[in-house]
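Listed after this line are the structures, all set down as structure tokens.
Readers should treat all values here as calculations from the given coordinates under stated rules, not as data from a laboratory. Nothing here was measured: the structure is a model prediction, and the numbers come from that model. Cβ atoms are built from the backbone, for glycine too; each structure is taken alone.
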Structure P
Amino acid sequence: MPGLNTSMDIAVQALMAEQGALDVTTNNISNVNTPGYSRELAVFQEAPPIQEGNVVYGTGVTLAQFQSVRDQMLQLRMYEETAQQGDSQAQLNSLSQIQTNFADPSQGVGGALTAFFNSLSQLSTNPTDPNARQQVLTAANNLAAAFHQSAAALGQVQTAMDQTVPQTVSQINQLTSQIAQLNAQVAQMQGLGQDPGTTQDQRDQLVQQLSQLTDVSVTQTDHGITITTANGVPLVVGGQSFALQSGAASGNGLQGVFAAGQDITSQIQGGTLGGTIQVRDSVIPNLLSQLDTLASQFTASFNSANQAGFDLSGNPGGNFFTPQAAVSGAASSFGVAITDPSLIAASLDGSAGSNGNVTKMLAVQGQPLPEGVTPMSAYANLVLAVGNYGANAQANVTASGASLQQLTDERNAISGVSLDEESTNMIQYQRAYEAAARVVTTVDSMLQTLLGVGVTK
């Protein structure tokens, strides 16, 4: 039957197990403020018993492993919400730059339109006054400058966003390379029966950073995790990463995203990269289209009004603004066709003092353009569109931030370190350690007693 030596072995084994549990508790407490750290648990296991005859004897306890506490489904939801937040934040940042140029319908093109029609009102009081005619030309040139500035502002934001695409692609490639290396380490440790908790935490943090840049799909396999874009383009498979490339896309000259030579720009969703591409390729072109349509239709409508009258010399009026060859780019090429104030066709009957055609020119301000709204309303709609884009982006940032915070709190409740809980565990393991140490002391004393039996002085 087992004797004192067996009792000593059991006690020493218990000391080692409790010491390991104390070590993992200490490590948890040390990492209480470490971002992304998942607390570890000491998993105890009953040692294999021995049998002598009909009697089975226990052989104590062993520390089987350290096990990280994590919720994989919760982690996946955090990746998704992080991608949404990155997308919304990228859109908000770019739209904030645009809003500075379209903050008020009475400013910019809207203000220049109002000033232009005000100058025509002044001209109607004295159609032969050269100063009044010059003021109309000055206001017209200011209107052209306002169109140019608005178009240039949109183009500058688009260019700035285009330049960030290669940088973001490079960051994605760096992260996927690091994730693949950690993926291989996790698989190796799991194959050896070791807990890869620390390495998994590092990998999860990198995947979190990756999802900030683009929406990813993460699946668990026997060889670690597999990461693809939201549309299935592989980024990480086991210990191998697949780099994306950036370069000029066909058609528009903007930076595109490529995978294995295939243009996947339109497939990119979520994250900073997805939000950047969304604003660059969809929002800004839509705003430019509205601005170009206003410039083109206003040019045609006002030229028609000017052509209905006669200039100061009694000649039929011509084009007041430079005719637009196409709607696209109309705002950038918007210009005044005349430089001589006498060519303004203010007269309706050909007499120098007539102001009848100025009334027709002024009427353009309140007449619907071919798109169905007046010039001022068209510009107000453009300003409203900019505001709506920004408001939606801000709402999405707020909503995703709240959701991500809730998920983070849930994760912390499951995987985070609770100092109260760890303190309780420490006391429990300490007392178990002290009890095992007392057994060692007691057994040692008994062994010394036995060794001394029969010894004479």
Structure Q
Amino acid sequence: MKTIKVLFLASEADPLVKVGGLGDVAGSLPPALQRLTGEKTGGVTLDVRTVIPFHAVVRKKVPEAEFLFDFEVSAVGGAVKAQAYRTQADGVPIYLIAGEPFGADAPVYSPDAAVGGEMYIFFSLAVLEMIKKLDWKPDVLHANDWHTALAVYALKQRRATDPFFSDMRSVLGVHNLPFMGAGTEAAFDRYGLQPSRYPLLPWWAVKDPLPLGLQTADRIVAVSNTYAREIMTPEYGYGLERMLIARRKAVSGIVNGLDMAAWNPATDADIPVKFSAETLSQRLENKLALQKEFSLQADPAVPLLILISRMDQQKGVDLAIEALAQVVDRDWQAILLGSGNLELEEACRRLEQDYPARIRAAIRFDARLSRRMYSGGDILLMPSRYEPCGLAQMMAMRYGCIPLARATGGLKDTIVDADSYAANGTGFLFKPATGVACAEALERALAAYGDQGRWEAIQLRGMAQDFSWEKSAVKYVALYQELMK
């Protein structure tokens, strides 16, 4: 039986370190791949390992990590020393790379682009040097986002000159295209890298990590099918659409998965009352508890809207605020949870001040509260201007909360509009990125809520969706197999 060896490169990986959605992916996809066996993989076994930086926060979590060896990364003016360590999580071996660019107290993501560039360009090149000293050689390097994209670029160059790398293939996962690693030029030069001469790459991108990785990766995987198509358009391509169109045969989309065990209303210790599809009526107790917690009128007949989001223009929080102001003649309540952009935070506070009987603004990050909101809210507002994949809509459906979202990226791929496809609808979608369009969708959702038989059918269809990582992992295996041919 053939074994495909995959090294998964990321800046973060749960449970060792998690700052954003990439941490969820890097912590969940490798174990899901490792668990696949038999006919689901076409007779192929997977040997998957992860490599992340040995961040300060990771050192505190795994002080007993096994030291492997010292090595060096070439740089102009003298090599930079590095160290390799090993630990494991969820059955997956995890390599940890340390070195001077990762200071003793450095955050995972530096607010200084030059500092961040030094960290992750060093890390990307260190991965290739580490591989040569391991007693394990991967068939596929699976990099993610700009932080590890230069490993793909450097691999392509080394394949031509170093026989060790000649048969190694690369995959680059795109989780958020606009974040390309701009401002890292000084580190790019320090490590002796050569800028791209690819004619379809814009002049400003010839030293940016993500564009260089996209130019040279054997396969590019966006985190949803729709996002894979969107990044090849002027609206979503951020200047790289011509290059991506030229490379379209290498581009595909695989929607991210959800940890179905971690997000299970039947076992969730953070919600007041556990429930399942078979005991859906018990969910009402969570709604009443949430209304009471926020000093809202405890009334099961009033639809409870929730927004759980980073306060950011990308997330369309302003569209939600506009939409709510346009449907004040309808009966509803809303709880808005999140933090970020100060203007959006203030707009949420003003909305609460304008409608104190029905709106609450919780301006903070609160993971446990978000679970209570999923388990008790009726409608999740997710009007993102773009959303490569998104997990909140999956979490909401899992907990019987119906998503209302813009038809973009992974939202379009994971939500079926209940009005357009009544027999299999799981939520409500709108297309234009406007408050008016969002309000029209909200009117439709509120009308559907008035028919509780129909509403419960939509809830149950959402709860029955299979968003498991195994489903996505099978598609990644097929991608790796194609590369090995």
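Things to note:
- Computed 2.3 for distance in nm of label points 7 Å out along Cα→Cβ at positions 6 and 374 - originating structure among P, Q: Q
- Computed 0.85 for FRET efficiency 1/(1 + (r/R0)^6) of positions 94 and 262 (r between Cβ atoms, R0 = 25 Å, to 0.05) - originating structure among P, Q: Q
- Among P, Q, structure where mean count of other Cβ atoms within 10 Å over residues 214-221 as derived comes to 22.8: Q
- Among candidates P, Q, the computation of relative contact order in percent (Cα under 8 Å, 6 or more apart) that gave 12 used structure Q.
- Identity of the structure behind 17.8 (criterion: mean count of other Cβ atoms within 10 Å over residues 366-373, calculated), options P, Q: Q
- With helix-only ellipticity at 222 nm (-39500 (n - 2.57) for each DSSP H run of 4 or more, over all residues; to 500) derived as -21000, matching label from P, Q: P
- In this comparison of P, Q, the computed figure 0.60 for FRET efficiency 1/(1 + (r/R0)^6) of positions 390 and 422 (r between Cβ atoms, R0 = 25 Å, to 0.05) is attributed to Q.
- In this comparison of P, Q, the computed figure 14.4 for mean count of other Cβ atoms within 10 Å over residues 102-109 is attributed to Q.
- Ranked by FRET efficiency 1/(1 + (r/R0)^6) of positions 118 and 286 (r between Cβ atoms, R0 = 30 Å, to 0.05), structures P, Q are led by P, which has the greatest value.
- Structure from which 1.01 was derived, Cα Rg over 2.2 N^0.38 Å, options P, Q: Q
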